[in-house]
Structure I
Amino acid sequence: MTKPLAMTVGRRKTSVVRVRLREGTGQMTLNGKSIEAYFPIQASRLRVLEPFKVAGMEGRFDVEAMLEGGGVTGQVDGIRLAIARALIENDPSLRPALKKAGLLTRDPRAVERKKYGLRKARRAPQYTKR
């Protein structure tokens, strides 16, 4: 097995994704499964592959990723960020293009905590007049 070119981390909501990027043929392994098996929805797969498309490097690297926590959306956005960071680690000249496409910004939004006296984070109990 070849030495990884880059190892990076991407996060979103409660998901944490660790990515290893290697020279290869474009094969992706996510938690030991192919990308088609892990993300059966086409839109999710396109979102994961977006950094390669923006950089013009489709099919040049193999990706091995360990995904933990969260749901599908969080994991998709986490792996997208991790791949973009790995591409920059490998070739810093790609930074302007990836930054312009918004692929290097970590989305800080997360679920707001529930407050006491409320039903949810902001939802108050129903008011009763009588």
Structure II
Amino acid sequence: MKPFVLEPGMLTMGGVFYPTGHMFLMFPSRDDAAKASQALLDNGYSGESISFVTPEQIRDNIARTIGDADMQMPSAGTEADTVRMYSQLASQGHHALMVHAPKAEQSEHVMDLLQSHPISYAQKYRRLVIEDLA
């Protein structure tokens, strides 16, 4: 598992967090996220495809990407609202895993593997669509 690093390719043209091809899975605690990560690693997922994201990183890096998103041109997108939910959960101590899963089958497999884990919020970033997973 690799540490989370916010990269320019994870942002919309307006600068809001939108890591296309990734799942962003939140868990109530650090331990819950670590156990979920281990379940993925035990089932063939590469440590390079999983990033561990702390509440501090969510607040300090991801939440800041919304900036003045509400002040920009109107958008039908929900990316800023999604980031606000991450920030709210992070303020309660939730941790996250960001999993590279560009194909639908990969996302389904991840969710199947983690069905017994306490996922508090899960989103899949597809091209032009954020899909609610849990």
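Laboratory data are not the source of any read-out in this text; all were calculated from the coordinates shown. Predicted, not measured: the structure shown is a model, and the values here were computed from it. Cβ atoms are built from the backbone, for glycine too; each structure is taken alone.
Laid out as a table, the results:
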item	result
Structure with the greatest value (metric mean projected area of the Cα convex hull in nm², set I, II)	I
Parent structure of the calculated result -8000, given that helix-only ellipticity at 222 nm (-39500 (n - 2.57) for each DSSP H run of 4 or more, over all residues; to 500) is the read-out and I, II the choices	II
Top of I, II by distance in nm of label points 7 Å out along Cα→Cβ at positions 16 and 120, largest first	I
Identity of the structure behind 31 (criterion: relative contact order in percent (Cα under 8 Å, 6 or more apart), calculated), options I, II	I
Winner on mean count of other Cβ atoms within 10 Å over residues 24-31 once structures I, II are ranked, highest first	II
